[in-house]
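Asker: So, here come the structures, one by one.
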Structure I
Amino acid sequence: MSDEEWGIQLLGPLRVQVGGRPLDLSGPRQEKVLAVLVLDADRVVPFDTLVDALWDDAPPDTARRQVHNAIAALRRCLGPLRDLIVTDGRGYRADLSGAPGGRERVDAHRFLHLVRSADTALAAGHRAGAVTALTDGLARWNGPALAGLDGRAVRILAGRLDEQRLTALERLFDLRLDEDAPGSLVPALAELVATHPLRDPFRRQLMLALHRAGRQADALEVYQQGRALLAADLGLDTRAELRLLHERILRCDPALDRPATGPGAPPPAPATA
């Protein structure tokens, strides 16, 4: 394994770099295999899992040979990182534990490590440390996970990563609402609500930021927009948490102006690997 600086990016288009230079993996088949192996790093990925990743439910009769060929091609493309891909029993394994820098050189694993660090910081009462860890982790993203790769198995993996990003954003804004000027958070939260209109936490956070910024009418309008969207798209009413916040904003509940800090403040949900 080369001791050159290297990195694998999965949080956006898949990219591999060695010594500051990008490597060409010669096509989506090698890229899919690498993504599946690296995301399940240091564990054996069965042959059948790779077949599913490449062909979903319709593998060709030559699938076994083609998987072997894809692994061989991937190793050639990886050059100084060729030893990263290990044959292990009835499958293959990405040996990150044996690579210089290990998981820290893969943006997805670094992101998850920083989210877990935020858990640890918050459990110790270090809210600023949690904000820093979440901010650093989210800065690793360069677009939707595994952008440009297709296939059911890849979409499932990418969906899990994208969901972890959204959860980290929700946790970060919960913390920042108690630390930052609320008006400064409105543009980013408004964009998140526009992109994810059915995701309640972002709508709740935008309502609270607007209310704390003295924009009560705008906060109430954000609620009404969400209520209308749910009714039109799903035939549902808003959930209890948003309805309660709406009522509290209507009556100008002074408790909404106080940050939810201190020993009684709920911690963020723990990270999932």
Structure II
Amino acid sequence: MQPTIAFIGTGNMAGAILEGLIATGYPAAQLWATRRQKEKLATFQALGVNTTADNEQAIAAADIVVISVKPQMMQQTLKALAPALQSRKPLLISVAAGISCDSLERWAGGDIPVIRAMPNTPSLLKLGACGLFATETVTELQREQAQAITDAVGISVWCEQEQGIDQVTAVSGSGPAYFFLMMEKMIDAGIALGMSPENARELTLQTALGAAEMAKQTGIEPAQLRKNVTSPGGTTEQAILSFERDELGRVVETAMLACMNRAAEMSEILGADE
């Protein structure tokens, strides 16, 4: 039998994962969804999911608890739920940014298996990328179960060290915003060149989609794909040379380092006991 999974705090991300599980054939009767406003759980009720505003009720039935509350609320929430978690001892999966496994386990009462997950917003379209890190008490079966949960909305990779979650944050967690910024600037530049806003937007978005699919489906490294469309003395070469003169690589690396460092800082700040 599939493990029973309780989603504590079923907002956009947790809701997407839950729906992704159902789409893969996961039995709705083995899923629980909680939210303070029970009327917002109607969508999941219609899918056959168990719903409640009582977090303890969901945890009492769960083998796996996916906790998806705002990072600032995590300490308060877990401490309130610690008796229920200690009674059940489920696998605890957190999708909140910036909270270490040590803090999660401590607030949950200790001696409980914990996995940190760092999904990204394309998970809402089942095109997500997620990083995972497990504590030593997590079994191999629990690792497989956790990956099946996050794979329901995209792909997942494992980090050997917990610091790897901060690296995942810099690459894929925050990564969609980098591409959105590039699209935004390309649209603006297209308009500045005299293109209509509609055409600039449509061509930019389709080009981004096509480039990502080409890299994904062909398996050819992005560097080689770039070379393939950069003819010596041609138009693309002039744009690439301009990017290189402005040290685009350094700009990207500096930005991602700032992102990773902030993730580590948040972990220290949010992980302090009140």
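All of the numbers you see were taken from the coordinates with simple rules; none came from a lab. Since we're looking at a predicted model, the values are computed, not measured. Cβ atoms are built from the backbone, for glycine too; each structure is taken alone.
Asker: Identify the structure, out of I, II, from whose coordinates Rg and Dmax of the Cα atoms in Å, for residues 145-184 alone was calculated to give 12.4, 38. List each step's numbers first, then the result.
Answerer: On the way: I: 14.7, 43; II: 12.4, 38.
Of the structures listed, the value fits II.
Asker: Quick check on the output: 16.0 is mean count of other Cβ atoms within 10 Å over residues 65-72, derived from one of I, II. Which one produced it?
Answerer: On the way: I: 16.0; II: 20.2.
Matching structure: I.
Asker: Sticking with this structure for a sec: I have 21.5, 69 for Rg and Dmax of the Cα atoms in Å, calculated from one of the structures I, II. Which structure is it?
Answerer: II
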